[in-house]
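Enquirer: Presented below are the structures under discussion, each in the form of structure tokens.
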Structure P
């Protein structure tokens with residue numbers, strides 16, 4: 001994966017209803033790519049683009065929201081093609097889109113987990129919980 005850098009430029013978290021009880025869904029849509037720009041040589045690396053993104057996690061019913069803005073630095077031969085595709089169509093090139101979106105989801109989800117606790121929102125991802133009970137038998141090779 002030729003992602004060589006990642007940073008948040010803005011993080012916003014807001015709780016709108018602290019007293020809500022009931023089912024809560026967290027909607028996480030595909031990140032929005034706001035711009036793709038060529039970067040001059042960074043630390044001796046060539047063919048680098050900066051991808052500016054925005055990702056929003058909204059709670060339904062509308063009890064809160066967590067928003068992220070940031071940049072990903074992507075380096076390699078595919079970066080040149082991705083920049084050309086962006087300039088022509090204003091879309092992220094399909095050859096790098098999956099890596100970029102997965103990286104954004106991974107980094108934002110980890111950060112959102114901590115932030116949601118700070119502002120007293122439910123975590124945006126489900127945490128596995130252990131329960132007390134009879135140990136399950138597992139098959140052994142043998």
Structure Q
């Protein structure tokens with residue numbers, strides 16, 4: 001499963017990168033979304049390609065060194081490390097809420113287009129409601 005997922009990332013990343021290069025050649029004097037889209041494809045394609053190549057070399061290294069693979073498995077599945085990761089995610093989320101609210105306020109004060117502010121406000125509310133949903137869900141499980 002992991003190998004298939006990694007291969008898909010490699011293929012999609014390469015395809016997006018090549019598509020971005022082709023779009024740069026085809027749409028030289030575009031002024032709409034086609035002026036930016038090729039560079040987005042190149043960036044996302046490069047990221048997916050780089051991630052898949054990195055995962056491939058990591059997998060090869062772990063196959064050569066079973067002790068290192070075992071140690072990494074233990075660190076990944078250790079309850080203490082999972083609790084630390086979850087706590088770090090929670091703190092990051094709290095920080096993100098304040099940053100997001102300040103960006104929203106700053107955009108409002110700078111008189112940015114209303115539709116941008118509405119989209120950001122909707123995203124902010126979505127994150128807040130998702131947080132409330134998961135808190136209630138986890139409280140019912142415990």
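Enquirer: Consider the structures P, Q: one of them gives 0.35 for FRET efficiency 1/(1 + (r/R0)^6) of positions 15 and 103 (r between Cβ atoms, R0 = 30 Å, to 0.05) as calculated from the coordinates. Say which.
Expert: Q
Enquirer: Relative contact order in percent (Cα under 8 Å, 6 or more apart) computed as 26: which structure among P, Q?
Expert: On the way: P: 26; Q: 18.
The read-out was computed on structure P.
Enquirer: Of structures P, Q, which gives 0.85 when FRET efficiency 1/(1 + (r/R0)^6) of positions 47 and 127 (r between Cβ atoms, R0 = 30 Å, to 0.05) is computed from the coordinates?
Expert: Working: P: 0.15; Q: 0.85.
Among P, Q, the structure yielding 0.85 for FRET efficiency 1/(1 + (r/R0)^6) of positions 47 and 127 (r between Cβ atoms, R0 = 30 Å, to 0.05) is Q.
Enquirer: Quick check for you: by Cα Rg over 2.2 N^0.38 Å, which of P, Q is greatest?
Expert: Checked P, Q; max of Cα Rg over 2.2 N^0.38 Å sits with Q.
Enquirer: Out of P, Q, which has the highest value for mean count of other Cβ atoms within 10 Å over residues 31-38?
Expert: Top value of mean count of other Cβ atoms within 10 Å over residues 31-38, among P, Q, belongs to structure P.
Enquirer: If Rg/Rh (Cα atoms, Kirkwood Rh), for residues 23-70 alone comes out at 1.38 when worked out from the coordinates, which of P, Q was used?
Expert: Corresponding structure: Q.
Enquirer: FRET efficiency 1/(1 + (r/R0)^6) of positions 55 and 111 (r between Cβ atoms, R0 = 25 Å, to 0.05) was computed and gave 0.05; which structure, P, Q, did it come from?
Expert: Attributed to the structure labelled Q.
Enquirer: Further, regarding this structure: Quick one: helix-only ellipticity at 222 nm (-39500 (n - 2.57) for each DSSP H run of 4 or more, over all residues; to 500) came out at -9000 when computed from one of P, Q, so which one is it?
Expert: P
Enquirer: If distance in nm of label points 7 Å out along Cα→Cβ at positions 7 and 63 comes out at 3.5 when worked out from the coordinates, which of P, Q was used?
Expert: Only one of P, Q returns 3.5 for distance in nm of label points 7 Å out along Cα→Cβ at positions 7 and 63, namely P.
No lab work stands behind these numbers, since they all come straight from the coordinates. Predicted model only: the values in this text are computed from it and were never measured. Cβ atoms are built from the backbone, for glycine too; each structure is taken alone.
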